[in-house]
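For reference, the structures are reproduced in the following blocks.
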Structure P
Amino acid sequence: MSGDPVLLIVDDNAAVRSALGAYMSRVAGWTTILIAEDGARALEIATDHCPDAIVLDNYMPGGNGIDVLPDLRRACPAARIVMHTTDDTAELRDEASARGADAVVHKGRPLDELALLLDAA
């Protein structure tokens, strides 16, 4: 990563947002981390800041990540978008890819795998 890369973390669980933010700043080197608790807020932030990468949960109140994914892709066409979800099925991976995700990572996987996928941003 060069410059001051911006990462947007979207998850309805405050503990997950906090843990991801801490890991990505301390271990993965992201210097600017923005946080959203749902898809609507994520789209506002993405429109205003166009992050380099987005970690997107799927199951959130008020709409799933898969539903906001095409809007995030239109708002930030160059952003690396990785779905971070408990639902790691072939159907979700196919749908996420079709809607603009670069990858899908199960929440049970080590965070270094997520960081490697984001590092391509």
Structure Q
Amino acid sequence: MPRTPITAAGAVAVGPYSHAIDADPFVYLSGQTPLDPATGTLVDGSIRQQSRQCLANLAAVLHAAGLDQSHAVKCNVYLTDMDDFAEMNAEYAEFFTAPYPARTTVAVAALPLGARVEIEMIARR
């Protein structure tokens, strides 16, 4: 199965990975942390602001793949504090429309660069 890398101008990679891999008909998007693509630094703010940036970064990757939020079929959300769930969920609900993608949300001990949230996605053409 061929793997075609996707690189998005509106996202930042902090390691040796692609922003996404197109494995037609699915596009697997790497987890996005709340990095500001203009500065390459972590967005300092509330969990809602950090969630918004993660989702904006994912939107940029979707766009680079010729897709949008309506193509998302599964998301995984990683939080360093489950007390942040409600605020993350509110931002997530504004990003997507029904029917919402399937989702898993888990608590983790830590995320790269001190992020409080990371979101990854699978989309389908």
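All of the numbers you see were taken from the coordinates with simple rules; none came from a lab. Predicted, not measured: the structure shown is a model, and the values here were computed from it. Cβ atoms are built from the backbone, for glycine too; each structure is taken alone.
A value of 24 was computed for relative contact order in percent (Cα under 8 Å, 6 or more apart); which of P, Q is the source structure? Don't skip to the end; give the middle numbers.
Values: P: 24; Q: 32.
Structure P accounts for this read-out.
When you work out distance in nm of label points 7 Å out along Cα→Cβ at positions 27 and 83 for each of the structures P, Q, which one comes out largest?
Largest one: structure Q.
For distance in nm of label points 7 Å out along Cα→Cβ at positions 67 and 99, the calculated result is 1.6, so let me know which of P, Q that is.
Values: P: 0.9; Q: 1.6.
The correct label is Q.
Among the shown structures P, Q, from which was the value -13000 of helix-only ellipticity at 222 nm (-39500 (n - 2.57) for each DSSP H run of 4 or more, over all residues; to 500) calculated?
For helix-only ellipticity at 222 nm (-39500 (n - 2.57) for each DSSP H run of 4 or more, over all residues; to 500), the value -13000 is produced by structure P.
Of structures P, Q, which gives 12.6, 36 when Rg and Dmax of the Cα atoms in Å is computed from the coordinates?
On the way: P: 12.6, 36; Q: 13.5, 41.
Traced to structure P.
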